[in-house]
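Engineer: Following this line, the structures themselves.
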Structure 1
Amino acid sequence: MAQEPGSSGVRDPALIRGYHAHVYFNPDQVESAAHIRQLVAGTFPLARLGGWRPQPVGPHPKAMYLIEFKPDLFAQIIPWLMLNRGGLTVMVHPFTDDGAQDHSANTLWLGEQFQLKTEGL
């Protein structure tokens, strides 16, 4: 049974409905970001690619796009991104019922870590 936040401090990973990997890029990295996106689409057809966000949006301080995937793909996608992110920063977080925690305390960073704006989550 899934543990609710705050009841004992322990949360059950069964609360994770999926993962989001945010691929960040600067204006001079658009071509590299597009190449990685194309490779992800061909390699992981069950992953869902979100739209291009050429400007900061929500808590994200840089341009980015999203890769959304189910928990059973984590062990394939994350090692692939570790080795093939082309120098881009990727932030991975679980998708649970707590967006603020998902984007702050529960993140995994590949590359440079940024401060996200989590106040509104």
Structure 2
Amino acid sequence: MNAIWGLDYDMHNDKCYKRPCCPECGEPIFKYGDGTYHCVNCHQVVKIKDEEMKKWLEIREETKIELEDCPKITTKDGRHLSGCGGKKCMEIHYVRNPISLKWQQAYGECRNCGTRFIV
């Protein structure tokens, strides 16, 4: 099966956009760990033959990691809630927004205290 252009929805921007989709059910496709593309709904393997689709997917599959300070979060009375306040120890993973292509946080974990977050 060859991918087709379909529509998906970005809840952060409240907009629909064109993206490669499954020809059987019209749902988005994603790259699995083995490098093949599968439909998120019917789990069928989908091939990408269109060069424009390949380029579209490659840009949006990019990720980056940055180290930032871990925030130390306390209550008004000084009780510790989470984080350690360490410098450059929070490993933050970024992905691209599918519409704007701007980097946005996806998840992270502090290398010192283990505090985690997911967006």
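Just so you know, all these numbers are worked out from the coordinates, no wet-lab data involved. Remember, it's a predicted structure, so these values are computed and weren't measured experimentally. Cβ atoms are built from the backbone, for glycine too; each structure is taken alone.
Engineer: Tell me which structure, out of 1, 2, gives 15.0 once mean count of other Cβ atoms within 10 Å over residues 73-80 is calculated.
Structural biologist: 1
Engineer: Work out which structure the value 65 belongs to, where percent of Cα pairs over 17 Å apart was derived from one of 1, 2. Don't skip to the answer; put the middle values down first.
Structural biologist: Numbers: 1: 56; 2: 65.
It must be structure 2, since only it matches.
Engineer: Looking just at distance in nm of label points 7 Å out along Cα→Cβ at positions 33 and 65, which of the labels 1, 2 belongs to the structure with the highest value?
Structural biologist: 2
Engineer: Taking relative contact order in percent (Cα under 8 Å, 6 or more apart) as the quantity of interest, name the structure among 1, 2 where it is greatest.
Structural biologist: Greatest value across 1, 2: structure 1.
Engineer: Out of 1, 2, which one gives -7000 for helix-only ellipticity at 222 nm (-39500 (n - 2.57) for each DSSP H run of 4 or more, over all residues; to 500) as computed from the coordinates?
Structural biologist: 1
Engineer: Let me ask you something else. If mean count of other Cβ atoms within 10 Å over residues 17-24 is calculated from each of 1, 2, which structure is the one that comes out at 20.1?
Structural biologist: Structure 1 accounts for this read-out.
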